[in-house]
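K.L.:
Some structures are shown below for you to check.
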Structure P
Amino acid sequence: MSNRVFLVDDEISKYRAWLAEMELAGLVVETMWGADAAFERLWDIDREEVALVLIDVMLAVEDLGNTRFTEERTRSYLETGLRLLDDLVKQNPAVFPLRAVMISSSTVHATVANVRATCRRYAIPFWDKARIVSPLDLLDRIDDRLRELGDEGDDAREDA
């Protein structure tokens, strides 16, 4: 199985410690800052290329005039990641939703409620960024999720 983790977040620079720790643990990390680029990269990716995809709920779009993620469809861009996940589930059911994890630091009640409902519907985790206390905590969560998925040989840490 793959050791590739995708992080889709428009604030990647805030998570350099996460990225460094994941790479030190032997994960191959690919980052994407926008919903359009993420959809383009992931809509037909093979299952063998993906361990997990961490998708932030509030994502940027590359071109407001030319995007599948419109203001109306994304609740004024507060739920772009949810629409990205919906589209990926339709286009690539071999990977999504199973390999997805929703992440967010949103405190908007309606948004958080919609994230929780979407995660229940797809039976995937929702990780509140504020509750991820360290890069090692993130690795523990990744390890746990991979074990849940039956990827026992894919622990994020290589005998660390």
Structure Q
Amino acid sequence: MKKNLYFLALILVTTASFGQKVDFSGSWKINKEKSELGDQYSMAPNNIILVQEDNSLSVERHSTWQGQERTTNDKLTLDGQECENPGWGDSIKKSTAVWTEDGSVLKITTKIPMRDGGEMSVIEEYKMEGDNLVIVSSRSSSFGDSSERFVFDKQ
């Protein structure tokens, strides 16, 4: 009887924790020493503010590009539905966000129209490593392919 109760309790605990999604909410600052940034230029934001609620994620990125401060705001659903947000200039970028089966990694795929008529494809994987938010970002366009690994400290 004790063995059966122990087994049942183990199943309940395992089932309750399986598939629980990570909450990335918070204000995060780039840790350049821990990050793996591009050699010539980096798409890493200086800081990022994430607000995750139910089935949505708001992403506010603060970056410096060619000496100019820039803030971008994206709103995503976390169910794989396509979301539209402002891109460069007056373009619209389209993104989808899906969780891994275990709920530990959020994969965001974005398509951004380019001025040359092509498209940039960006894949970002959000995950936690200890107390750090890690975003692995891969980009592909007519300019070539690149990838970076951004490590953020919570503020």
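All of the numbers you see were taken from the coordinates with simple rules; none came from a lab. No experiment lies behind these values; they were computed from the predicted model shown. Cβ atoms are built from the backbone, for glycine too; each structure is taken alone.
K.L.:
Here P(r) over Cα pairs in 5 Å bins from 0, in percent has been calculated and equals 2, 9, 20, 23, 22, 15, 7, 2, 0, 0, so which of P, Q was it run on? If you can, show how the numbers build up before the last one.
P.N.:
On the way: P: 2, 9, 20, 23, 22, 15, 7, 2, 0, 0; Q: 2, 8, 15, 20, 20, 13, 7, 4, 3, 3, 2, 1, 1, 0, 0.
Traced to structure P.
K.L.:
Using relative contact order in percent (Cα under 8 Å, 6 or more apart), single out the structure from P, Q with the greatest value. Walk me through the numbers before you get to the answer.
P.N.:
Values: P: 25; Q: 21.
Largest calculated value belongs to P.
K.L.:
Can you say which of P, Q returns -11000 when helix-only ellipticity at 222 nm (-39500 (n - 2.57) for each DSSP H run of 4 or more, over all residues; to 500) is computed? Provide the component values of the computation, followed by the final result.
P.N.:
On the way: P: -11000; Q: -3500.
Of the structures listed, the value fits P.
K.L.:
P, Q: which one has distance in nm of label points 7 Å out along Cα→Cβ at positions 45 and 101, as calculated, at 1.4?
P.N.:
Details: P: 1.4; Q: 3.1.
Source structure for this number: P.
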